[in-house]
Structure P
């Protein structure tokens, strides 16, 4: 048996958008269940995101520490950001985020994994890239503001991040998934066997 997620769409009898924000919105659908009953489902509509696990030659991951107001925490994370433009190439977005948040560029890009962050209440899809061959980016640093103005930047050994994840000390979704996926890939066919950076992404189709 092959374990694989599949696309399926149940009938929607009615839909409403009670809230529209700057980047996301809330949608309410009346969905027909397999037994014929109709139930209401509320969820956040999200443009999608990219994240970058940037690995240097010393086997350290570039991480940032940033305040996240909804959870009232400063979290250690990997560089990440929204897909601001419909149909935007996720690789280009990831390269932009790595530059803006860390002023770093990378020579080798692979798809590490794709995830839905909270599919029970949000349609956000995230593509996590592995970036290697790191170097300082050229040009002026990106001017940050708001929470990003207080960001801290570090390079942390992979083993230390794994320890923190399993101890419950590191809880950012993309960091947790990215680091553990890195370890799993190494134990499997190796990092060079990962999907190419331009691999198809059915959750967020894009133009190459």
Structure Q
């Protein structure tokens, strides 16, 4: 079986998994962040999923939104809203700019940090993304909060190939609303990013789909 065919098959399995509410693992690229993210469709993030994200992944739990949705909600890039010297000169070694927008809580949460609260916020963001033309974002969410929102690039993989765009491209290909949760997988032993070998082993142990960002770009880019 050729690498191209194998990649297509892996992407198909990932699309099926996201549609079924299951997580997938995506490694971006060795010459980019070199990280594997645990990714869910945002509409499938239960309190149990939040627990898996914080216990098994351990990175920052973020919701990536499609560009059109972010524009409708008037969600800015965070760096553009902060009047402080620290907000300038990102000097990212792997990209031109950060995708971070606001941090939010749903207005019906209490502290916003519990598994129940973050699940409510995340699933509400997914519903808002699905009906963004009818949603008043400020009426439903408050800032600051405990869920980080990311803005996807307008042209997705043609413009940027971070986990934000990889996840959103998969959601788009699966006819799902443009809202995905991404969370970096960390290594408890080293404190660094979980290696692709260990990420694959985790995926196999739990029956999840692991794929390389290159597979997604080859199929959907």
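Bear in mind that the values in this text are calculations on the coordinates, not laboratory data. This is a predicted model, so every value here is computed, not measured. Cβ atoms are built from the backbone, for glycine too; each structure is taken alone.
If distance in nm of label points 7 Å out along Cα→Cβ at positions 39 and 191 computes to 2.9, which of P, Q did it come from? It traces back to Q. Work out the source of -10500 here, i.e. which of P, Q gives that when helix-only ellipticity at 222 nm (-39500 (n - 2.57) for each DSSP H run of 4 or more, over all residues; to 500) is computed. It was calculated from structure Q.
Looking across P, Q, the calculation of distance in nm of label points 7 Å out along Cα→Cβ at positions 135 and 151 that yields 2.2 traces back to P.
In terms of relative contact order in percent (Cα under 8 Å, 6 or more apart), the structure with the greatest value among P, Q is Q.
Taking FRET efficiency 1/(1 + (r/R0)^6) of positions 23 and 79 (r between Cβ atoms, R0 = 30 Å, to 0.05) from the coordinates of each of P, Q, which one would give 0.95? Answer by label: P. Work out the source of -0.32, -0.80, -0.92, -1.38 here, i.e. which of P, Q gives that when log10 I(q)/I(0) by the Debye sum over Cα atoms at q = 0.08, 0.13, 0.14, 0.18 Å⁻¹ is computed. Answer by label: P. Out of P, Q, choose the structure whose coordinates give distance in nm of label points 7 Å out along Cα→Cβ at positions 15 and 47 equal to 3.5 when calculated. Label of the originating structure: Q.
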